[in-house]
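Next up: the structures, one after another.
Throughout, read-outs are computed from the coordinates displayed, never taken from laboratory work. Computed from a predicted structure; not experimentally measured. Cβ atoms are built from the backbone, for glycine too; each structure is taken alone.
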Structure P
Amino acid sequence: MTAMNSVLLSKPDLFSFKECLWFLDRNYDECLHHIDRNNNGISKAILLNDAEYVFSVSDSDKDLLVNIEHGKTGKKNIDMLSAYVREWFDMDRDLKLFYELLRQHKKLRYMATDFAGLRLMGIADLYETLCWCIIGQQINLSFAYKLKRRLVETYGMQIKTKESSYFIFPTPETLAQVSEEALRGLQFSRQKADYIIYISKVFSEGNMSKKKLLTLKTTEERKATLISLKGIGVWTANYALMKTLRDPDCIPYGDIGLLNALSGHGLIKDRKDTRSIEKLFGKFEGWKSYLVFYLWRSLAVPSFQTK
């Protein structure tokens, strides 16, 4: 049933809004969406076709309720937002095979029950994804969120509604014009500032985009194209392909969280045990990105080391 400003999206099998919401609400200083814990929902501001929207998503029995809180209403616009939400929550993927593979693994089978319905939450904007990776390089996650908030609140677009104030991540055109000194004033390192401005210019000049990357046929071509950009390494390329292009077989090698999860589950002898890592992921062909995501999820379970 579709109204002028809302729609119900049927939840697929093996889908948990609660698990997905947990991932989006991990007590960090997130500035690009608002969690409504009382009503089990989330709201967010985005640009679609250069138009501003604030929308909310809430759990409604067998469906998700998507509602336009600010912006153009009508069937065309609510359909666009529906597509955005389905992509954001990865709702069109059938997880049955992944869960079968998990259940076949002695040390990981618990995930099919404990994390049942968790979807690989995406970031639709490739530019935002790359900037986020640059921001987070070589610093702890808590400080990375603080830097992100400073950047967004200083240079992003703000939308005020009756209920709250929302921000949209800055455009590449905006950050391409920012000086290194200005970013340094927000506590960005000189290198991070340089990389952010460089990436912004690459995108604003049309030399890189999600659309361009999707024209490349193979994962390796896409990965090589991203790595050719200054400030983008193997980890960032894999992360971007996993989170934005939804590549099913990307492993952010060297990721500390991933290595800690593998070690905690007794799946590797040490952090250089690449043979064991390759052997494990070889059993999850077509689902490597999902396995990475679930291993990250396991880090929040105090007793995961004893599974």
Structure Q
Amino acid sequence: MTDTLFARVAQDIAPGSRLARSWELKGGVSAQVTALEIERSDGERQTVVVRRHGPADLAANPQVAAGEFRLLGLVRAAGVAAPAPLRLDQSGRIFPAPYLVIEYVAGEPAFDHRQLRPALGQMAAQLARIHAVAHAGLDFLPRQRDRYERLIAKTPATFDQSLSEERIRAALAAIWPFEPRNRAVLLHGDFWPNNLLWRDNRLVAVLDWEDAAVGDPLADLANTRMEILWAFGPEAMDYFTEQYRALTAIDWADLPRWELCAALWPAGKLGGWGLEAAAEQSMRERHRWFVGQAFARLESR
């Protein structure tokens, strides 16, 4: 049944074509991501990707597909390595919810770890380029501060003490909202290694833009620092940060505060991510270290 629907998508993209095959792509968490190989009437083949957002994203923002489609056009024009948007369908004729079709970029969400530093440099350059996208025309995106405000205000029935949730929430409640020191920029919202595609150790695409927002660049940086710490350790995190710092001119004073915001996201969730025991233990230990260094810098002021 689904292939029949995807065959109709193929017809919409290229009338007279046929669906040669379809396959699910790894990495889709908040959206269903499916690759379609289309054979056109002239015999040429084209591969595209269909993104269908899940109920949680659609409930939070019914226009998430339209927003992502529009954003991909903007960031591509600004030189960001992002897939080209090809089609947006909000009609409900094929799938009941809106979906978008984007360019298929050949690559893998991994690079040769012997090339870690060059890869981290490429990541820093891409994040800096995202943050340099012109602010004009981004009014359709949410504000990152609003997301964190809701997160901080939503006190759970029990705290995840294994991730210092009570201490983090108390600290953020005491300082929130703090006056931003940097101008608001485009934020990817989920810039981490598994949302990047690599080919021959070259970063070729930044994926999954549904969490994009406008806000302080340090909010994005703090989240990416924690993700790199989890994946590669503190030395890699610091090297990535140095590379990003060399490419930007921002006020860094609030980084510890944004790090506490980033550290709050996995509270109460980490245990449900289906990780192997050793991987989860490592992430918990590194999270504890991440929170500790953020508090140490805050308290040293």
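A value of 18.8 for mean count of other Cβ atoms within 10 Å over residues 180-187, calculated from one of P, Q, originates in structure Q. Computing FRET efficiency 1/(1 + (r/R0)^6) of positions 20 and 140 (r between Cβ atoms, R0 = 35 Å, to 0.05) gives 0.50 for which of P, Q? Source structure for this number: Q.
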